[in-house]
Every structure is written in C-alpha cells, then in structure tokens.
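Please treat every number below as a calculation from the coordinates, not as lab data. Because the structure is predicted, anything quoted here is derived from the model rather than measured. Cβ atoms are built from the backbone, for glycine too; each structure is taken alone.
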Structure P
Amino acid sequence: MRRFSRVAVLLASAAVLLTGCAGASADTDAETTAAPPITEQVPLTQLDSLLDDPRSYVGASTAVLPDAAIVPVEEDPAQALPATVTSHDLGGDSEVEVVDTSRVVAIDLAGSIAATVWGLGFGETLVGVDQSVSFPGAEELAVVTSGGHTVNAESVIALAPTLVITDGSIGPRDVIEQLRDVGITVVTVRNGASFDGASELARDVAAVYGAPEAGDALASRIADEVTATMAEIDEIAPTGAERMRMVFLYLRGSAGVYYLFGEEAGASQLVEGLDGIDVPTELGWGELTPLTDEAIVAADPDLILVMTSGLESVGGVDGLLADKPAIALTTAGQNRRFVDMEDGSVLSYGPRAAEVLDALARAIYAPEPAGS
C-alpha cells in the first residue's frame with residue numbers, strides 16, 4: 001500500500017459517509033450462509049460440503065474467522081534499545097532513533113501494524129490504535145482516528161506516547177508532523193498489501209522495537225502458514241479454464257461509492273491466493289476501476305467478494321442488485337454468488353493472513369447450509 005494512495009484516499013473519504021449508512025438493512029435472504037465460528041476446524045481438503053462445481057452454486061455466504069485472536073510468537077521478547085531505523089516518510093527517508101517503546105500508538109488504514117505489534121508479543125506496549133483494529137485484546141485501547149481514518153493529534157498527544165508507528169496510509173500529513181514537533185518519535189514503515197508485505201512488515205516493526213529475532217520468527221510463521229493454506233486450496237479449487245472468475249467490489253452505500261479493487265488494495269493477490277482468476281488483472285484494468293454497467297458486464301465474474309459492512313450499506317444482495325441491475329446480468333448476479341467478510345480482516349494482511357484465506361476458501365468452495 002503506497003502512502004496516501006488513491007485507494008487510501010477513497011477508503012478514508014468513504015468511511016466518513018458510511019457512518020450514515022449504518023442503519024441500512026442487511027440481506028436476510030434464506031440462502032445466505034455463514035461459516036460457523038469454531039476453533040477446531042476440519043482441514044479444507046476433508047470438508048464434507050466441498051462443491052463439485054463452485055461456479056454453479058447459488059447463494060451468498062459469509063467468511064468468518066474461527067478465532068480472531070492473534071497468538072504472539074513470544075511474550076515480551078527481548079529488546080535492544082536504542083534502535084536506529086529508517087522512516088519512509090512522504091518527504092523522503094530519514095534515520096530515526098527509537099529509545100522508548102513503553103507507550104506505542106500504531107495506526108494505519110487496515111489495522112495491520114497494531115496486529116503485527118501484537119503478533120510480535122508487544123501487545124502490552126500499545127496504548128492507541130486505528131479504528132480498523134478488531135482483534136481480541138484490543139477492545140480497551142484508545143482509538144485515535146475519526147470515522148474517516150483521520151488522525152486526531154490531540155487524542156494521540158493525550159496518551160503521552162513514546163512512539164508512533166504508521167505507514168502513511170492515514171493522515172493528514174501535517175498532523176503526523178505535529179506529533180514530531182511536540183517531541184514524539186514517529187516511524188513510518190512500509191506496509192505492502194500482500195502476503196510478502198505482511199512478512200516484511202513483521203520484520204520492520206520488530207526492528208523498531210529492537211527485536212529482529214521476533215520479527216524473523218513472525219515473518220516466517222506468516223509465510224509458512226500462507227504457503228500451507230494455499231497448498232490446501234490448490235487441492236480443492238478448480239483448475240485451468242474451470243477456475244472461478246472473481247472481482248473484489250468496494251461498496252459504500254448512500255455515498256454512492258462503487259469500485260472494483262485491484263493490486264494496490266491487495267485484492268488481486270487475495271483472489272490469486274484463492275486460486276481464482278482476478279478479472280481486473282485479466283482485462284488489464286488499473287488498480288482502481290469505477291463500477292460502471294459496461295465494466296461489470298464485461299467482467300462477468302462468477303463470484304463477487306465484498307466487505308460485510310459495505311454489503312450491508314447497500315441493503316444486502318437484494319439492495320445491491322436493485323441499485324445496480326447490471327450486476328444481475330453477470331453470472332455472479334444471476335447466482336447471487338457473493339462472499340462477504342468483516343472489513344477489518346479481509347484485506348488487512350498480517351499475522352492472520354492464512355486464516356483469512358482459509359475462511360474465504362470455506363465460504364467459496366464449501367459453503368455450509370444456513371443454520372448448520
């Protein structure tokens with residue numbers, strides 16, 4: 001995710017308007033299914049509900065993490081401070097010395113920095129986070145951003161942090177500079193919306209804490225878990241011309257925001273990890289494509305991925321098809337083949353990357369009947 005990218009700006013501005021859409025009704029169609037929240041799961045390859053032909057399945061489904069908790073690689077790893085790291089700021093890279101990590105504010109668009117801090121074993125140092133943070137254990141932490149993912153300088157300063165870690169995906173920029181002006185150490189890390197980016201983030205955040213070994217451990221764990229999950233998906237997903245054609249549709253209700261997400265938002269790699277065909281990539285579209293009738297008909301996906309609150313903001317599947325009848329002309333629309341997942345998880349890439357892939361694969365290739 002590039003700093004202050006068009007995707008970031010879109011998400012931030014649309015989030016403000018989404019608060020006015022919270023009352024929109026969700027799709028209550030009986031064919032909508034949700035994976036049951038369980039902690040002990042049958043491997044993907046052994047599921048009884050595996051579909052013979054996922055492209056012909058009719059009905060929506062919800063991907064649910066069996067356990068949203070993040071297990072640290074180690075509790076309170078040893079630190080070697082001060083640590084000198086590179087801060088990748090919008091105005092250019094700079095060297096920053098980190099001397100105190102006792103009170104940390106971790107903020108980014110997807111909540112992945114805070115999740116990484118937790119995964120490294122430094123959760124006890126967190127005092128403030130972004131509104132996207134949703135994992136267990138973070139409920140009591142102060143939220144220092146507004147509905148539009150805008151940083152509130154006063155909220156941050158009031159927490160008396162010794163360190164702020166961000167990735168430049170939220171701002172405004174002058175607020176971040178204001179934090180530096182009052183003497184708070186701020187480090188901007190790279191945070192690519194990809195599986196490799198999740199491992200790199202683990203190492204970069206660990207370096208800020210002066211704990212590189214913990215970073216290597218978490219990075220390796222993320223990579224190993226993603227590789228293992230992809231191997232399972234390879235065994236259950238169609239191959240060749242039978243692969244499912246997918247698009248990630250970003251929706252924000254009365255804001256009138258409808259976009260097809262691509263590589264920059266991480267949607268392309270997510271689809272590829274699910275052994276699907278990412279239609280925007282296939283068609284050579286950019287990272288962010290406005291949803292037009294022509295575009296969605298040309299794409300003709302078998303399945304549409306969406307964020308849960310986004311789907312709710314348009315009145316569920318029924319509301320979306322009524323508002324955008326061109327979607328109903330596609331294979332996905334005709335089969336009501338939508339898979340939604342909680343906003344703070346689906347594109348967050350971090351310690352739970354493999355679990356996200358697994359949950360989506362279950363909803364796509366082995367949806368459970370409603371009520372099971």
Structure Q
Amino acid sequence: MQRTFRKVRYRTLSPIHIGDGNTLSNLEYFYYNRKIHLFNSEQLKRFLTKDQLEDFIQYVTNSESPSLLGFFETYSNTEKILKFASKRASSSLPLWGSETPQKIWTLIKSRNQPYIPGTEIKGALRTAILRKLILDSSLTSFLSNEINKIKRKSLGNRKEVREELKKLEEKISQKVLRLRNDAKFDFLKFILVSDAYSKNAERIIAKIQIKNSSRITGEFHEIISSNTEFQGEIGIIQGKQFEDFANHFGTDIQKKSFFGNLDQVLKACYEMSKEIIEEELDFYRKLKVYSAISQLENIKRTNSENAPVIRIGKHQGFISITLAKLIKHLGDETYRNYVELLKTTGRRINTSNFPKTRKVVINPATKEELTLGWIRIEVE
C-alpha cells in the first residue's frame with residue numbers, strides 16, 4: 001500500500017466552535033475580573049476545606065438557583081475568595097460581554113486542549129467533492145428528477161419526508177462516491193485526514209446569536225479565537241490497492257485521477273467555498289452588517305485553489321454543510337420543491353429567501369458581528 005502524507009496547517013479565519021455535546025453549569029465556573037474561571041468537581045474538592053465543602057452541599061441543596069459565584073458570595077470575604085480561587089482555576093477564559101452565562105457549551109478537547117477532529121475536516125472535503133463530481137457529470141438531471149419525484153409523492157408526515165431525503169442522499173453518494181451502498185466501497189476511504197492540534201489555541205466564552213430573527217436570545221459557547229494555527233496531515237492512498245479497487249468496479253478516468261490527486265480535492269474546496277462566501281456576502285449586504293461584510297471580504301481574498309477555505313464546526317450555516325447551494329443550480333422549480341420538502345420536515349423556512357437566518361458572535365468591545373467556522377488549509 002502506497003500512502004503519500006502531506007503536513008497541513010489549518011489557520012482559523014473566524015471564531016470556531018467544534019463541540020463535544022456537553023455543557024458546563026454555573027456550579028462549575030464563576031465570573032470574576034472579566035473572565036470565566038472554570039472548576040471541575042475534583043478541583044473544587046481540593047480547593048474547599050471540609051467545612052466549606054459541607055457548606056457548599058447545603059447551599060446547593062437549599063438554593064433555588066445555585067451557582068458557584070452565589071456560594072462564594074455567602075462569605076463576608078467574597079473578594080478575597082474570588083481572587084484566590086481565580087488563580088486556582090483549571091482555565092480562565094475572557095468573556096465577551098458582561099452577562100454571566102447560565103450554561104456554556106464546551107469545545108471538544110484532548111488533554112484539556114481543543115483540537116480539530118479529522119472527521120470534521122473530512123466531512124467538509126466530502127461535501128466539496130460531492131458537489132464537484134455532480135456538477136462535472138450528468139447527475140444534475142438525475143438529482144433534479146429525484147427531488148421533483150419526491151415532491152410529487154403524497155407523503156403523510158415529516159418522518160416519511162425525512163426518510164425519502166435520506167434515501168436520496170444515499171443514492172447520490174452511491175452514484176458519486178461509492179461503488180455500492182457500503183462504506184467499505186467508498187472512494188473517501190482513500191483520503192486520510194488526521195486530527196489537528198495546536199500548541200496554544202486561544203479560547204474565549206461568547207454568546208452565539210441568531211441574525212435576522214425575532215428571537216434575540218442566544219447561548220454561550222467556548223470558542224476558538226481567530227488566527228489560531230493547528231497542525232495535521234492529509235494522506236492519499238495510491239498504488240496497487242487503489243488501482244485494484246478502481247479497476248475492479250470500472251471507475252472512469254476522471255474519478256480515478258481525482259481521488260489520486262490532493263490538489264484536485266483542494267480545488268473542489270476552493271470552488272465550493274467561493275460560492276458559499278458570495279451567498280453569505282449577499283445576505284449581510286442586504287442587512288448592512290458591515291463588520292461581517294468586511295470579515296467575509298477578507299476571507300474571500302484568502303481563498304485560493306492551492307490554499308482553500310473551508311467551513312467547519314457548529315453554527316457554520318445550512319448551505320455550508322449541505323448541497324443546498326448546488327441544488328440552486330438545478331433551476332427555480334427544483335430548488336423550490338427542495339425547500340418545500342425541508343419545510344415539511346419541520347424546518348422554519350421562507351421559501352423565497354432560504355436560509356433567512358445566520359449565526360454570529362458579537363464582540364462587545366468593537367460591536368463587530370462575526371460569522372463562524374472558517375479555516376484555511378495550507379498544505380506544505
């Protein structure tokens with residue numbers, strides 16, 4: 001088996017949240033001196049005296065809305081305790097804003113340091129590859145016909161619609177990336193993406209809010225800051241195993257050359273991101289959100305065929321993680337039918353302007369509204 005690995009730098013161009021699905025309650029942190037100071041239960045046991053630990057258990061049991069800060073405030077020397085405790089915290093992260101979070105969505109970590117899972121990057125590569133190969137083949141008419149066929153069916157409920165859309169995704173994957181409906185026969189297995197790590201990933205706590213919505217509330221997240229560098233590797237499997245796999249199933253020359261060439265994969269990422277960035281710019285221009293426009297213009301200038309931009313993580317936006325933008329190429333009727341199907345599944349959708357909302361982080365110091373999830377791939 002011949003494997004060609006290349007070192008890769010991933011540079012964050014915006015705030016990013018790649019979550020582990022967990023949250024911290026305000027019994028695990030407190031706000032002091034413009035920072036959130038984190039404590040896990042073991043640290044708290046070591047920090048508190050035996051009597052204080054008993055006081056803490058009593059406080060939590062009897063309080064309607066217990067918090068770590070609230071507990072410290074039960075003592076007369078609160079300021080002294082907070083100052084001392086802040087130096088014993090596992091992490092102390094800047095808080096964007098003055099509102100103390102009730103809970104915080106946490107980043108995925110290894111040894112208490114955030115990292116980018118290879119699966120997260122590979123998912124973005126997969127979507128870009130799928131888009132590229134569909135546009136370069138005769139599958140656009142197939143995709144259009146399948147969407148319109150589903151729309152014409154008399155589907156009874158949202159579950160049936162979800163199942164039909166899932167079947168469509170499987171059909172497309174099988175035609176483009178798989179030689180049969182089995183992950184063992186997927187061309188993406190010949191692209192290997194390692195996890196990516198950073199020596200000094202800067203983190204903040206910030207509220208992610210919905211833009212262009214009547215709902216003004218948001219949730220606090222642990223976020224990786226812009227201009228953070230992660231290191232990883234991307235490998236291409238070539239040689240006899242790949243040749244046997246491709247030849248056995250009669251793979252065409254175009255697909256065969258595509259999966260053996262990392263530069264072609266990077267170009268596919270560039271082309272998809274180019275389209276998404278323009279879509280995002282149109283959205284923020286209509287709302288006159290100048291900080292987001294400036295941010296996206298900078299990201300647009302950064303995007304290139306050799307060092308493309310991709311979007312990863314939570315809150316990156318619907319069109320970044322689906323083929324919605326691709327389906328717009330299939331004509332107004334097909335796209336309208338597709339959006340109507342999504343609406344049937346329970347999504348709140350305005351058919352004429354979909355998706356109509358975005359997620360942003362607001363920097364309270366500068367009042368900038370920033371989009372999320374952008375990283376640049378720099379292959380050595």
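Taking helix-only ellipticity at 222 nm (-39500 (n - 2.57) for each DSSP H run of 4 or more, over all residues; to 500) from the coordinates of each of P, Q, which one would give -13000?
The value was obtained from structure Q.
If you rank structures P, Q by relative contact order in percent (Cα under 8 Å, 6 or more apart), which sits at the top with the largest value? Don't skip to the end; give the middle numbers.
Numbers: P: 26; Q: 29.
Comparing P, Q, the top value of relative contact order in percent (Cα under 8 Å, 6 or more apart) belongs to Q.
Between structures P, Q, where is volume of the Cα convex hull per residue in Å³ highest?
Across P, Q, volume of the Cα convex hull per residue in Å³ peaks for Q.
Upon calculation of FRET efficiency 1/(1 + (r/R0)^6) of positions 237 and 357 (r between Cβ atoms, R0 = 41 Å, to 0.05) from the atomic coordinates, which of the structures P, Q produces 1.00?
Structure P accounts for this read-out.
P, Q: which one has semi-axes √(5λ) of the Cα gyration tensor in Å, for residues 45-132 alone, as calculated, at 39, 18, 12?
P
Upon calculation of FRET efficiency 1/(1 + (r/R0)^6) of positions 125 and 333 (r between Cβ atoms, R0 = 30 Å, to 0.05) from the atomic coordinates, which of the structures P, Q produces 0.45?
Comparing all candidates, it corresponds to Q.
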